[in-house]
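Each in structure tokens, the structures are laid out below.
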Structure 1
Amino acid sequence: MTQTRQLKRTLVKFFSFFSVVRGYNIAVVVLAQYLSAIFIFGSQSRAISVLTDGGLFLIIFSSSLAIASGYIINNFYDTEKDLINRPYKSILDKKISKATQFRVYFFLNFLSVAIAWLVSWRAAFFYAVYIFLLWFYSHKLKRYPIVGNITASILVLLPFFGILMHFQNFSWGIFAHGFYLYLILFIRESVKDLENLKGDFANNYQTIPVRFGSKVSKSLITFLVLLTLLPAFALIAYYKVGYMQYYFYISSGLLLAFLIFLFQASTQTEYKKLHILLKLIILFGVLSIVLIDPNVIINGKNMVIPYL
């Protein structure tokens, strides 16, 4: 009986920690990093060479640890508002004490920088700065309108910049991919502000809907959605994205339909559904990277993204 209770307690703590560090998000980021490395950043190398690249593995591992620590510190600062916005998740997260979370936070930060140091001192410096920015965002920046949204979206993209620096593959095609993803992330952050309006207002978070109202927030989101059409068109028209072009067609259609439901939405549940739709668009985008050149899977050949 005692062993059963101990097992249940261990499982609860495991799922609590998994919830705090958003393990599912980290798994998606790792998948996205490897697929991007194979099909985009390291497109001039053989797929097997990218997968067996020890430096790349260390960079992705380091970024995963830094992201996990970022979620821990973000969870600490958002405790009060999450009690309102995500009560069930808050209950699960509390199964791990704040003291334990802090110890794990500092350990993950140290380990992230130490692993990056094995690659180079520049990589270690990059992740040290990244860790600081994650803390500064959670501590200060997320409380301010627009600035918080811009910073949050950039922080999601920065680990991919580490991979870009590793491969030294700079092209306008890569930046077009990055800009499209950045806009989707910005839209998602803006929808999250609408979804979390009650908790943000109660805790004096000066987000766009709190400061300027929901109508202004929806107008900004509309502008961002229309703006996504530019990089999507550029990628389809000027770059060899293969069958991934169909992802851009479908995602653009979904985003335009998303606007219709956005202006009809007014409750947290409705905004949550829109948030889930955006997460699915991002997930399908990650999986669609393999469609850029299916020959990579078949015979190991990679496509080359041309320069403008």
Structure 2
Amino acid sequence: MSRIYVFTAHGGPETQQLIERPVPEPGPGELVIEVRAAGVNPVDWKIREGRLGIKTSFPVPMGREVAGVVVAVGSEVEAYAPGDAVLGLVAPGQGGFADHAVLRAKDAVVKPEDLSFAAAATIPVAGTTAYDLTHAIELKAGETMVVLGAGGGVGYLAAQIGRVHKFNVIGIASEAKRDLVESTGATFVASGSGAAEGVRALAPDGVDLIVDLVGRQPLRDIAPLAKPGRILSAPDPDTAAEFGGSGRPRDAEALAKITDVMGHGVVTSLISAEFPLDQAADAVAAVEKGHAAGKVVIVP
């Protein structure tokens, strides 16, 4: 048998539970891995609350990004074999907060040897999001990129990517995350009602790109500072569109590209907490409260 964390109805944390099931079997084009680490993301609890309009039958497995060791491969899989260390997105309808997870081979890549399983598990969702948001609009060295939500897992990576490209990075986050943001080389601006004024003081001629990981009113406050069409928002594409921006673009090669970058240590994840699978509720709560710095990981 194998454990997996699920929710049994749309709602709050009270709908979550750890259940047992048989070890899954891979279908055509799929891998089954023994999970060594799974990243926790805001999308996990947003799906549970029913915010994303995803229709499904209950119970619903939780967790989108994983890293582990292949234990079985389905037909049509030639690139992987049992024993391979991989990372990737779980297959549709599957979950990563589990002892075993199912991935489509096309959504997986080999884990670099020098990258821990915990760090690898932050790449398929957080790493690719950071890559997509920082590469879709080409900036020149010295141009200004604002990261709204720079203290979270994606924002921390995005700020580092910006500095690698020699952008002038301004990171907006809570005061408690000042040291974290500044450790990336970004200039810190405190979130809240004074954020727009703080950014304007640093970039009086406007900013060349806003990478938004917060949305809603905080985005509305700083959006007028962006040059036309220079807002990309992962959580709130509608608000971005009001100001001429858009949602997250997607590069089909993002997973392989950012894995290579992180495998060489050019950009690194900050893992703020690791929880065992039987404490998955605490892991989800840490992200749902919105105060976690960096990434939260479940390590079965």
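Every number here is computed from the coordinates shown, using simple stated rules; none is lab data. Everything numeric here is computed off the predicted structure, so don't read it as measured data. Cβ atoms are built from the backbone, for glycine too; each structure is taken alone.
For which of the structures 1, 2 does the calculation of distance in nm of label points 7 Å out along Cα→Cβ at positions 108 and 228 return 4.7? Write down the numbers at each step before the final one.
Working: 1: 2.7; 2: 4.7.
Going label by label, the one that fits is 2.
Consider the structures 1, 2: one of them gives 18 for relative contact order in percent (Cα under 8 Å, 6 or more apart) as calculated from the coordinates. Say which.
Only structure 2 yields this read-out.
Looking just at mean projected area of the Cα convex hull in nm², for residues 4-75 alone, which of the labels 1, 2 belongs to the structure with the highest value?
1
For FRET efficiency 1/(1 + (r/R0)^6) of positions 116 and 140 (r between Cβ atoms, R0 = 41 Å, to 0.05), find whichever of 1, 2 sits highest and give me its label.
Evaluating FRET efficiency 1/(1 + (r/R0)^6) of positions 116 and 140 (r between Cβ atoms, R0 = 41 Å, to 0.05) on every structure, the highest lands on 1.
Could you figure out which one of 1, 2 the value 1.1 for distance in nm of label points 7 Å out along Cα→Cβ at positions 36 and 188 was computed from?
1
Tell me which structure, out of 1, 2, gives 12.1 once mean projected area of the Cα convex hull in nm², for residues 84-251 alone is calculated.
Comparing all candidates, it corresponds to 1.
To test your reading of the models, identify which of 1, 2 gives 20.6 for Kirkwood radius over Cα pairs in Å when calculated.
Corresponding structure: 1.
Which structure, out of 1, 2, was FRET efficiency 1/(1 + (r/R0)^6) of positions 204 and 236 (r between Cβ atoms, R0 = 35 Å, to 0.05) calculated from, if the result is 0.20?
Corresponding structure: 1.
Given a value of -7000 for helix-only ellipticity at 222 nm (-39500 (n - 2.57) for each DSSP H run of 4 or more, over all residues; to 500), point me to the structure among 1, 2 it was derived from.
Derived from the structure labelled 2.
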